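The structures considered in this document are given below.
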Structure P
């Protein structure tokens, strides 16, 4: 019971989360600017009202590639102004712990208050004005990793991902996202976390990414929230069975058409409707999944990335590496290396 009370106090704005993982505590605003530019992203920092006293604290914990950041600028007068240029390769998910922030992304402005979260768009400049007593918590996520999870869920790459530029109340999937963040951070803060294990960290990161896609409106939400497609017709299933039986062998589109027993147009229409992809992309994705599984095993038997790629039917290694990174958010060599350390 006492543990529950202590945990609650760290997340209600009276203090900040991750107290045992402080990265910087200072009263020097220049030191704050340099530190936060390195820890999160380059930005401009300004405090209005001359040079008032501050009591800055930043606490941080990490999983595999996700970082969790609790920040208190400690300015009793408020009006801390942060200007962030387009971040391009990362998303920042922000929560208000106490006080409020005025946020402008591109041409859109809104107030972020406790009980809400928002996603800062990596393609837009962001201006934030922190009010008196403002404390906030930020989750930093890889843009390529998040888009890779979306591609994996849909079975094809739908294009660039854009989240709604407005706050989301902590209800439904947003509550689940926030609660998982809180559970992980409280556990990491205790210093003996199972979440730090490589395989556990990977699973938790992917769960956070899926919950974020479910919680915050985005331009692919209709596809992400759509129910699983109905049972595919016989000719789609026939081609899938053929692919599974000959996955590592050369397979052409003409062979698939012949196996299906229908026209090329009907086959493509069937895969588009029931698998949301094309026959050749379906083949590629099945091989990528196999390659991912083989790379996880290759660290034990000494096989190289090249050997695994060729065994899985990939003859163009540079294209394989690009497609693999798009699907899984990391290079094949990184998967092999990580499994070797596990």
Structure Q
């Protein structure tokens, strides 16, 4: 072999070594290198919808600007058989993740649950908007469930009462929870809430669990001050026992369909509705909102007293003046009306 041939072979080996090193480096970076776009956020959320294909997942990763290189992700994902193991859900993508770690998470189906806070909800429409804005549940399907008399009957519920099963709290859900699965979970939470102790407290007051929730929804609308809820609950119990109309302004607002009313007028009191507690004695057919836990506890543990009237304080502190007689109540009501007039509140 000539000297020149030896040099050619040497150069060839050197070239192959460099090429091999380059290929190995490329493969290493493709598999183990960071492929997540730089961001100021601590993490990114990736939502994979039920029934999505691999191409749709890859498109979402690209459109959401989560990955830097779609080609290397595609190469690694296919070699890890991810296109055949796609699971819907909410996945947390952290900075510095490699294609391998990202695919490993996605194909495992170990999504991160979503903390859904259910509170300050007045209507079924608001509930649907909240739930279907946070979870994959279909809004049309959830609306149907909450209004379907035949479907609800199997749970001894009606469209008027169904909102009572939603206990204000924060719950963990997988993002891809469907409408019916969500409903059944909340019914179970309702059943779990009504322990023997709570049922006994309701029975002591002479009302059912559903009536507790209805009364709590009224108490919740009457005051934003948790420390007087027990006293207001006591007023309503006194009225119920004396067969007096509850005359709860929040039920009028519900019947009218306008919770922004600052002043209840004679024309509002004339509305023909089962929720008009000025015309009808007893509790309305169902809750006028999802009550807070504070209001539920207040109705289950009412303050004992002889008050049968209360009126908002004229100082607009959010508290109320209480009265045992109608004469006392008229004095309190006049103070409040005078202040409304003075402030030109209609």
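Read-outs throughout are calculated quantities, based only on the coordinates presented, and are distinct from any laboratory measurement. Nothing here was measured: the structure is a model prediction, and the numbers come from that model. Cβ atoms are built from the backbone, for glycine too; each structure is taken alone.
Any idea which of P, Q comes out highest on distance in nm of label points 7 Å out along Cα→Cβ at positions 183 and 215? Answer by largest value of distance in nm of label points 7 Å out along Cα→Cβ at positions 183 and 215: Q.
Figure out for me which of the structures P, Q the number 1.05 belongs to, where Rg/Rh (Cα atoms, Kirkwood Rh) was derived from the coordinates.
P
With distance in nm of label points 7 Å out along Cα→Cβ at positions 207 and 295 computed over the structures P, Q, the top value is the one for P, the highest of the group.
Structures compared: P, Q; top value of FRET efficiency 1/(1 + (r/R0)^6) of positions 143 and 311 (r between Cβ atoms, R0 = 41 Å, to 0.05), i.e. the largest, recorded for P.
Match the computed value 4.1 of distance in nm of label points 7 Å out along Cα→Cβ at positions 111 and 151 to one of the structures P, Q, and report its label. The read-out comes from structure P.
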